[in-house]
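Every number here is computed from the coordinates shown, using simple stated rules; none is lab data. Since the model is a prediction, treat every value here as computed from it, not as a measurement.
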Structure I
Amino acid sequence: MQKPPYELDEETLFIVSQTFKALPDPTRLKFLNLLFNGEQSVNDIAQKLSMLQSTVSQQLRFLKNLRLVKYRREGTTLYYSHDNEHVIDLLSRTIEHTNHH
């Protein structure tokens with residue numbers, strides 16, 4: 001049985017389109033893939049991806065605004081993790097599909 005179409009209000013349309021705009025960026029895909037394996041600090045991400053901390057923070061803010069990642073603060077350190085199982089599942093399936101062809 002097929003699902004009926006979803007109601008798409010302006011906010012939903014905007015968030016969905018922004019989410020799909022975020023995913024083609026290779027850097028953001030690296031971030032999401034890294035966070036798939038668990039929580040990471042901004043410094044850890046910067047070090048693992050050989051990027052400036054300011055660049056990492058900027059990209060993470062973008063992903064947070066789309067509700068793709070979330071963070072918790074411990075002292076002065078921010079720890080990020082993924083915040084959208086559906087997008088992570090889509091990413092994981094796409095990587096798996098790509099690796100099997």
Structure II
Amino acid sequence: MKIIIESPFTIDEASDQQIREKLHSLEEFKMNITQVFLYFKIDDGEANKVANCEIEIHLPGPVIFASDANKDFMKSFHSAFTKAKRQFLKRKEVLKSN
């Protein structure tokens with residue numbers, strides 16, 4: 001699985017490793033994930049900079065997409081990851097039932 005992270009700010013080594021470990025944990029479901037794109041964006045127009053996190057999980061069939069926004073980029077990642085994982089598990093159940 002290839003993980004691509006794009007961010008307008010520098011992500012420290014510990015956070016980067018935590019993000020990659022969490023994304024690699026999806027491999028245990030054996031759904032043939034090819035790529036994961038993780039985008040962090042910062043809203044420019046607001047006084048309180050909000051970090052948006054968008055996750056795209058590419059596997060055979062439709063792409064799984066989830067996003068979230070929070071002042072702390074790691075909180076936005078964890079929330080978006082939870083949403084993506086929920087979709088991922090739901091898709092696995094649908095495939096299993098067929």
**Q.** At a computed -13000 (helix-only ellipticity at 222 nm (-39500 (n - 2.57) for each DSSP H run of 4 or more, over all residues; to 500)), which of I, II
**A.** II
Q.
One of I, II was used to compute semi-axes √(5λ) of the Cα gyration tensor in Å, and the result was 26, 17, 12. Which label is that?
A. I
